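Structures follow.
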Structure 1
Amino acid sequence: MQELSHYVNGGHAKGGSGRFADVFNPATGEVQAKVPLASKSEVDAAVETAAAAQPAWGAVNPQRRARVMMEFVRLLNRDMDKLAEALSREHGKTFPDAKGDVQRGLEVVEFCIGAPHLLKGEYTDSAGPGIDMYSMRQPLGVCAGITPFNFPAMIPMWMFAPALACGNAFILKPSERDPSVPLMLAELLEEAGLPKGVLQVVNGDKEAVDALLDNPTVQSIGFVGSTPIAEYIYSRGCAAGKRVQCFGGAKNHMIIMPDADMDQAADALVGAGYGAAGERCMAISVAVPVGDETADRLIEKLVPRVEKLQVGPYTAGNDIDYGPVVTAAAKENILKLVQTGIDQGAELVVDGRDFKLQGYEDGFFVGPHLFDRVTPDMDIYRKEIFGPVLSTVRAQSYEEALGLAMDHEYGNGTAIFTRDGDTARDFANRINIGMVGVNVPIPVPLAYHSFGGWKKSGFGDLNQHGTDSFKFYTRTKTVTARWPSGIKEGGEFNFRAME
């Protein structure tokens, strides 16, 4: 069995704690590797190494740091299939979906090539008699990120790419469920020219997380995962004086107006609700048709589409719509919530509980489920299921539909499908949710805009990627300068490039 490692000071490092976690093949249920879980002393040593490497990296000018990002993009494209295969093998998502995971991270790296522009400060000439003022954006020092299993390529790159482009060192604590791709990314970054020790990958569990939160050298923490852990990390990190951004759970609503193109809406719901087995924080898990006639037409369109979904291992090729969920515990929790929905009175119109895949009976596959007539008091509506389960909540008016999304404790993403521009504009302006789609089911912004939810989906003042990330990973220093006037003797006649 393969034994994975940490990545510290430019090389793979065996775990020293004696503790390991199993890494499964979700399609077969077999343990395919074990990953070391770092002790506090191992985390502290990695932070110390990063702190020693950071000043020299921070002194490298932004153009040269951007060139490392350029080369990293080239290497990501070169190794795209290799990264996607490793990702699919440990996570279970389909190969095209895995490539999309890498691609959306790569796009943030591309944005970070603009670091020289994004790090520019402000300048005021003659703020007073002979006085000039200017500001500088400078790196924080050592930053850390704690990333989830569902996007083992994209979300680490969302964090470490802007942090490194700003001149910081970075400690990545990826999910112990699928750690291979983050280790591969660290190798590629050093191949691209990143100095040793500037990016460290330390695998671990709560002991490693707490060590990062408590280490005074770590200046910032980023986290993506469940809301209870986001709240824990945010409160403990802030109490320790760190800059913290945490993104938690979601229950994303899609409102379907009577004038919507029902085929378009149904196709969007199937892709957004069941893609990646529903293991996306931006998955649509609640459909809200307005009016019973709209609901009936929507269910009529949805049922055959959901029943035709192809579920299988990533090795089965591009005909597979989604793969297994990540662990046996995740599968058990999903099916338990499905049963709770039935017990509480929801109508299960597509039942995936008895799904079995021949030859993969021990895999963590969950069939697609579609509920109708779900009400806001039910557990399947209130809780994040994180599986291939779509709930339909019927609303009798636009205002009722709007209120459902606004009153839910989560505020990550939402969407509306309509042909009416006034309704769409009103929805976008009034909704208290961070990311909004208009006839777009999964409104994940592109890399040059920011990603972030509201309410219990997001904690902290600054979002991920876009210009917010460069603000998060730097601090502003303002200089007031006065110089005596005078002309220095001598001159230089050669045109010099900025080094």
Structure 2
Amino acid sequence: MFEQVFKNIDDILHKDAGCGSELDYVEQTSWVLFLKYLDDLEKDKETAALLSGKTYEKIIEPKFQWTSWAAPKLENGKIDHNSMTGDDLVDFVNGELFPYLKKFKTNAESADTIEYKIGEIFSELKNRIQSGYNLREVINLIDELRFRTHAEKHEMSHLYEGKIKNMGNAGRNGGEYYTPRPLIRTIVKVVNPKIGETIYDGAVGSAGFLVEAFNHLNKKGLSTSQVETLQKKTFYGKEKKSLAYIIGIMNMILHGVEAPNIIHTNTLAENLSDIQEKDRYNVILANPPFGGKERAEVQQNFPIKTGETASLFLQHFIKILKAGGKAGVVIKNTFLSNTDNASVALRKELLTNCNLHTVLDLPSGVFQGAGVKTVVLFFEKGKPTQKTWFYQLNLDRNLGKTNPLNEKDLAEFVELHASRASTYEGPETENSWNVSMAEVLEAGDTYDLSVKNPNTPEEPPLREPKEIMQEMAELDKQSADILNLIADLI
């Protein structure tokens, strides 16, 4: 049901002058979807209140409730086709609905309420659907969706993830919003956050890391206080770009986190010296944007000056991680070996102040369209690195759009990582090896961590040209004998 509705909505938006790409389709589908989801959520809360003998006061005023403006119903339950459409509908949405919803941000009691998130979302969004008739069609389709049962919510969240994935092929840097979910799930398994720990992503994008961490922790049998902790005191994120910010909040809400602690801000605008203990987190899971360049005034916030966005984010993560905290961070593999002053200083900072216990080296093609190789750094803050276990993911196929990374590809890495000794020394295999800090320092003062697998099987030596020529002559003779035999038979 959901999948076909999404396809039909995309077809409608494709015809609208205000929507030019998959990014617009996701953004515009998101706000309509959110208001329908909110209406179903209010119905659930109203029902729960009635069952316990209480009354529930709805968040949205009657005039702006879904059943008043979007989908007023006749007595038989069908949509009233005399409901607003065309210019009347667009004028109401742009002139009344959005301004009303924006005010929720200033009127909310605190930032961890759904009221505040409503205000945040509609402060950042604007309705791009220019035709009121197209908007009416989209609303009618979304009104058919239900978010009442666990199965319905699960299917909806799964399909929304699919739409985010499609953005990676939509231009306008859509790919930066999407980290392959098998990789995220693997990073979450290895870092293994626990309930009660705070989890942070300073480059939250579509909130894939926070969603997967929530799925990892949200098991059956949790107490009421644990559920409350998961909902309000566990997941934190920051996002610079408006569209990614909206999609990140929507993605978390659809996965079951009612009021995500995601802030719309430029993480790198925060001065590292201003970060205090109360600002720090137990766990960091992130894939910061790489390849970007930051302005000189932003670089002034960091002790190690560099224009490379990912290097600034890594400094931020090291600083904002609590002592004893754990991190899994994706970064370009050139970070391990670049010889510029900033890269050397940053590697020294990481290895001196943190225990970089594991490096996962990924093949090209993991990030479709990015054209770069990446590694995942797993580290804990508070102790210097003594030994690092490297795992090189070698696959027998090329990764691409039709052949993406899957969890089975990473299963050996997860299994071997779990079997490491308490010293962090990992198993030595064809794909994995250990490097001691002493070895790194022996090689020079650049703290070079280049991925050089010492366990790769040696290639057989190349044969002499004379030997190859002799074999070719022998094969030619065999071919001639076979042809002569066939000629005798004809």
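No lab work stands behind these numbers, since they all come straight from the coordinates. Because the structure is a prediction, the values reported are computed rather than measured. Cβ atoms are built from the backbone, for glycine too; each structure is taken alone.
Structural remarks
- In this comparison of 1, 2, the computed figure 18 for relative contact order in percent (Cα under 8 Å, 6 or more apart) is attributed to 1.
- Highest-scoring label, criterion being distance in nm of label points 7 Å out along Cα→Cβ at positions 157 and 245, among 1, 2: 2
- Structures compared: 1, 2; top value of FRET efficiency 1/(1 + (r/R0)^6) of positions 341 and 405 (r between Cβ atoms, R0 = 25 Å, to 0.05), i.e. the largest, recorded for 1.
- If FRET efficiency 1/(1 + (r/R0)^6) of positions 37 and 133 (r between Cβ atoms, R0 = 30 Å, to 0.05) is computed and equals 0.05, the structure in 1, 2: 1
- Given -0.56 for log10 I(q)/I(0) by the Debye sum over Cα atoms at q = 0.12 Å⁻¹, for residues 93-148 alone, calculated: source structure among 1, 2: 1
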